[in-house]
Structure 1
Amino acid sequence: MTSAWEVRTLAEACEIKPAKSEVRQRLTDSDLVSFVPMEDLRIDQKFVSANQTRELSDVVGSYTYFADGDVLLAKITPCFENGKLGIARNLENGVGFGSSEYIVFRPESRLEPQWLYYYLSRDSFRAEGEARMGGAVGHKRVAKEFIENYPIPIPAPHEQRRIVAILDEAFAGITTAKANTEKTLRHAQDLVSGLTEGLFPQDGHSPGKHSLAELCESIVDCEHKTAPTQEEGIPSIRTPNIGRGVLLLDGVNRVSEATYKEWTRRAEPKPGDLILAREAPAGNVAVIPKGMRVCLGQRTVLLRPRRSVFESAYLAHLLLQRNSQKRLLAHSRGATVQHVNVKDIRDFKVASVPSLTEQKAVMEQVQQLADQENRLTELYTRKLAALDELKQSLLQRAFSGQL
């Protein structure tokens, strides 16, 4: 920051939370105004998407007021930390209302709204604000005093506009580069998915003669009630814990030894067994790894393949293939959430079953493709992170007078 730049607090440089009374002076209750819920305040989008309108009387009581040119900042977790922020423009009748979790800044005449937007976009601002949040877990809000007393450098308006123009051009290029990188990554993932799909039998119009009930030692439904949980203990696998071939144990519920015994009376899950999600998301299936004890949570099914017929990982990946998923979910029920019945799982037909030797060879190729996909994902993820770091570096230079 240069010595010629003035430094003021946000409360000095902006009117924070403009009064609703000014709306009453020029609009009637039946006049339309823009309505911007929290989901329409985006991340990395400079201008607010004001796609909805309401009558003034419907929103003036309990929603937050703002006008064209105001800057909106989400104050509640996780929206604040994620950077939900934008400038209001093209509002109906120049007026908008939205979430009570917005902080509204109205810059004074010497402060450009876009300068303020970029200043509040810095990771360092969000990190400092996060450290000053208060309230209950899940409902923390950035402190009012932190916002009001936060310093902002204010160069001359023409200098603000010059630097904003540089940032606009640079950020547009970064946005394009990120979009191209993400597109390339999706194409690479689609290619790997297609190659993996080609390793498995394609059932076409003839799904096969043998059902899963014939090819498995047992297929056991879960208990249709919620297991009592505790902080430590044995993982209870619910549908969110079932990925594509693997268990996802972050945030998994856990149960006591007594609960485990009660919930595994029908069958005790063993390493090599498959757990299939019957809904949300229906069709996902994972293999229980060696050395792990788990019990079934709600809306799951245990499949124990015949060891003389199937490699567990092969069956899991076979069920995850596009054609298999399409047939498995063809009879799913539920208007909003797909739900697969145990009977349909038992009756599911398998097109062909290669020898165990062939299955092992296929899974070696699947693993090689997965390793390649992981390497590509890591490479492109690093590129995306580097682009984000470049944005923050440009912001740091902008507000220290180096652009």
Structure 2
Amino acid sequence: MRKYFFVGLALVLVLALMVIAYGAYLNDRGESQITLRMEERRVELVGVKADRRELHPLIKFSAVNLYANRVADAVALTEGRIIEAYAAVNGYVHKGDLLFRLENDNIALSIQEAEAGILSAEAELARATNNFDRYSKLRMAEAASPQQYDEAKAAYVAAQGKLKAAVAKRDMLLVNKARCEVRSPIDGTVRIIYRQPGTYVPSGTSLALIGNYNEMYFSHQVSDNRVQRLQQGQEAEFVFPGKEFKNLENMAGESAPDQVFHAVLMEISPPLSEPGAARTLLWKLDNPLGLLTPQTYGTAYLRLGVRADALCVPLSAMTDKTRQAVFVYRDGQLERKAVTTGRDDGEYIEVLSGLEPGEIVIISGTDHLQDGMKANVTLRGEQDGR
């Protein structure tokens, strides 16, 4: 019996070993097949050839703060009540034009008092003059004492001084009266009127804002590597969305078309000849129709001059926000290549180095691609015709 028991046990062990070996064989075969399938797997992608083209470099701003170089307030130089306003918003004025007229009853009364004071001082001077002349003659005839002569002379000099003081007081009041007329300090357009007729204003109150808005200015900071190919005097275009101009909406409330303004790069600070990690650019915008005003606009685009014959690829070919790599399709596989990029126009970006014309770059699904992956690539424009 023991013999049969050990024979059966041996058979069971042999069968168990055979099952284990067969399972290992199947597992290894399955992994090999999966690996083979993964190696043969190809992702379907869309690509485009790097090509030379004209490029209009575009810089987008989320906020543009425009200002005018020549802006001044028309200020009340004396207190008073505004009785007339001759200025109108958006009206053009010349330096010295009358904008407001003030009324100050105290000045008028003070002028009357000063005029009366002048008359009194003139009468007093006349009496002192006659008295001094009389004592001068008497003194020459030795009919008056030196003391009497000196007293008459002193009274004459004092009367002269009193008259001069009265005239000076009257003249100062006349100056204040003239200040009741508020005039434009510069040539320009009236942008804001701060006070209306009937308002009493103290001295020093700003009544209107006037500026020359034919030229507007805007400055922004950029990194040094983004500005190296710009130069002072370079021309460009500032494009503002039509929605920024509510006054140009049509009767149906539809936004105006985008407004384009000629611009010139006035200054690069610090200059390119000096080292610096960042530089400030100052742009001048031509504004002949006065559509732009000193304020912050929500969105604007700076379109630089045409850069001809630039090697470009779509922005969608960039693998991340740094714009320093693309996936190139070659011999059925993907290759991640480092590139140096320049400016873009919102759709295409300039490639300064790292690519050759005609190389196919991937423009779809770049987030999950890896170097060496196999792929089937269809050139953009051909997928619709397949």
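Readers should treat all values here as calculations from the given coordinates under stated rules, not as data from a laboratory. What you see is a predicted model, and the numbers here were worked out from it, not measured in a lab. Cβ atoms are built from the backbone, for glycine too; each structure is taken alone.
Things worth noting here:
- FRET efficiency 1/(1 + (r/R0)^6) of positions 134 and 238 (r between Cβ atoms, R0 = 41 Å, to 0.05) derived as 0.80 - corresponding label from 1, 2: 1
- Comparison of 1, 2 - label where mean count of other Cβ atoms within 10 Å over residues 94-101 is highest: 1
- Relative contact order in percent (Cα under 8 Å, 6 or more apart) derived as 15 - corresponding label from 1, 2: 1
- Value 76, 46, 18, calculated as Cα extents along the principal axes in Å, for residues 150-261 alone, assigned to which of 1, 2: 1
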